[in-house]
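Each value in this text was obtained by applying a stated rule to the coordinates, not by laboratory testing. Treat the numbers as computed from the prediction; the structure is a model and nothing was measured. Cβ atoms are built from the backbone, for glycine too; each structure is taken alone.
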Structure I
Amino acid sequence: MASTTSTTSTSGIAIRRRRRPATPYLLLLPAVAVLLVGLGYPVYWQVVTSLQEYGMLQQFGAPPTFAGLDNYARILADDRLVPVVARSIAFCLVNAFLTVGIGLGLATLMRAVHGWVRIVMQVVLLLAWATPLVAAVTVFRWLFDYRTGVVNWLLVQLGFSQADGFAWLAQPATFFLVATFVVVWMSVPFVAMSIYAGLTQVSDEVLEAARLDGANGTQILVRILLPLVRPVLAIVLLLQIIWDLRVFAQIRLLQDGGAPVSETNLLGNFIYELGVGSQDFSGAAAVSIFVLLLTVALSAPYVRSLMKEDAA
């Protein structure tokens, strides 16, 4: 009888121990509510608008009519969508990998140097990151201006006479080259500082042991540093893919410099033209949902790899 009572009390204690307190979840409720309102409502509005006929009349109070999936069918049949999606994905992936590559190089360099050199690098990166977007794009437009631009002047001085009066923003290939300079220049500081923070967590004893074993700098980077900061690299690459897929303001400001809009539009600019330019808000909402799904599709492999690493 005593053993039965003891077993029952022990199981009761185990059950009580397994119960998690509700207080942490209650404390999270306000933050979850704010996120649902701040992030969930815009997505809900986009989904509802993409299923309606919503144009200029609805902006002035006319009731929208239900259209079902007609907006999606109309947008998918639009000849402009496929080139815009292809340009956006290519621009996104090239810029994301280029940004992470340059950021990794700068982070490795910051870990290698010491004293005032490292401080100067960090200050310069922070200043570049803190520069307002409009100011940064304006500077790059001035640098690549076909009349008074410094880039053309330097190229002419170096003997490239064909660069005299060359309009960088007037051709799609060179337009996206300038856009890549702008996007990468503004994104590298965050990536470099994030990776550098990860590199500082690598123990000096581990690196010293590798050097004693005869490993050179390249081997230490490839076989020790990169595997140890792999989670940081995966996260910053995922963030860059998401951010670069949603680039809008940089492209829009550069287009004002004389670029062919139809040949340089990315998804964000295409949505802007549909909504603000053509007053086709339902079509713009349908493309927005498409961009959301595309972002999820591009991010899914990295999210799965992160989840596997956490599970391991």
Structure II
Amino acid sequence: MTTVFETGPSGHTPSPVDPLPHQLLAVLGQHRMATTGQLHGLLRPDAARQTLSTPLNKLRREGLVDYTVLPQSNRTRAWYLTGEGARLVRDFPALRGRPPYPITSATAASLKTAHTLTVVRTHMAFVADARNRGDEHGHLDWTPEVSHPLSDGEKIITDAVMHYTLMGEEQRAKLRAFVEVDRTTMSSERLASKLIEYARFWSYEPQPVGRQRSRPSAVPGAIWLRWYPLFPRVLFVLTGASTFVLNNRIADLQAMVAQHPLVAALARAVPLGAAVLDDLELRGPASDAWVPLAGGEPRSWTEL
């Protein structure tokens, strides 16, 4: 969904006010883990790699960060905060209120690597596209693992919440999205059922004790209004399989929209789309790489 504001100065590169070591700690605190190349792309895409490796190694000597070497990757390092580093960034203004999720060993890091780095990879596609277009979307405009409550004491955890500002000649539009990154590690049916969870979150209005129930439409007082002025669009990014398999998974998402009454109601009010990660990296997220889950021709995620 979209909120429109008057245009102000555009700032789509990291602020020079914060020193690079501070930015590195903030990115690792936000994303849990990132490779040297990903940190380079997020923070200093035009600088030499040594610009980042020097402060990273200094932070490691100080016991604030560490790394695990990715298998079959030509010794690629995936960096993460130590317990001490996680305690330090807890007081950073941009990260206040965020659970630190410290990783205490290289073994623990290796268990989280594949999904975490794929989520960062997805973020990088949007960051690069924003730079090319002159939009605002930086290294802290993407918050992974955000939890929201559902009815009956359940919760929905989205892979990332994205904040993105489209810059126009006379106005700017603030967009928000829930992003689900699918590596084809779960069944297609389970993936599609995530749409039911989002529909429940969209429709859930807390009731007084003894009367708590879920209503079929979002009304003033819906719980998501505690965090968002408009319900964010829902984007599925798929990878990890052949084009044939990924297209089938997108078709199953569309079938859920067509067959489930509450999901269909969500789709009438909230933009829903799916795209293949390779396409986003090749063509950019602003291209017509997105399949609208409610039907229609492929288009940009901003036009769903």
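Figures for the structure shown
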| read-out | value |
| --- | --- |
| For distance in nm of label points 7 Å out along Cα→Cβ at positions 236 and 292 computed as 3.0, the structure of I, II it came from | I |
| If helix-only ellipticity at 222 nm (-39500 (n - 2.57) for each DSSP H run of 4 or more, over all residues; to 500) is computed and equals -22500, the structure in I, II | I |
| Winner on distance in nm of label points 7 Å out along Cα→Cβ at positions 36 and 164 once structures I, II are ranked, highest first | I |
| Among I, II, which structure scores highest (criterion: FRET efficiency 1/(1 + (r/R0)^6) of positions 68 and 132 (r between Cβ atoms, R0 = 41 Å, to 0.05)) | II |
| Structure (I, II) behind the derived value -0.67, -1.28 of log10 I(q)/I(0) by the Debye sum over Cα atoms at q = 0.19, 0.33 Å⁻¹, for residues 28-75 alone | II |
| Computed 16 for relative contact order in percent (Cα under 8 Å, 6 or more apart) - originating structure among I, II | II |
| Test item: Rg/Rh (Cα atoms, Kirkwood Rh), for residues 92-243 alone calculated as 1.07, pick one of I, II | I |
| Answer label among I, II for the case where mean projected area of the Cα convex hull in nm², calculated from the coordinates, equals 17.1 | II |
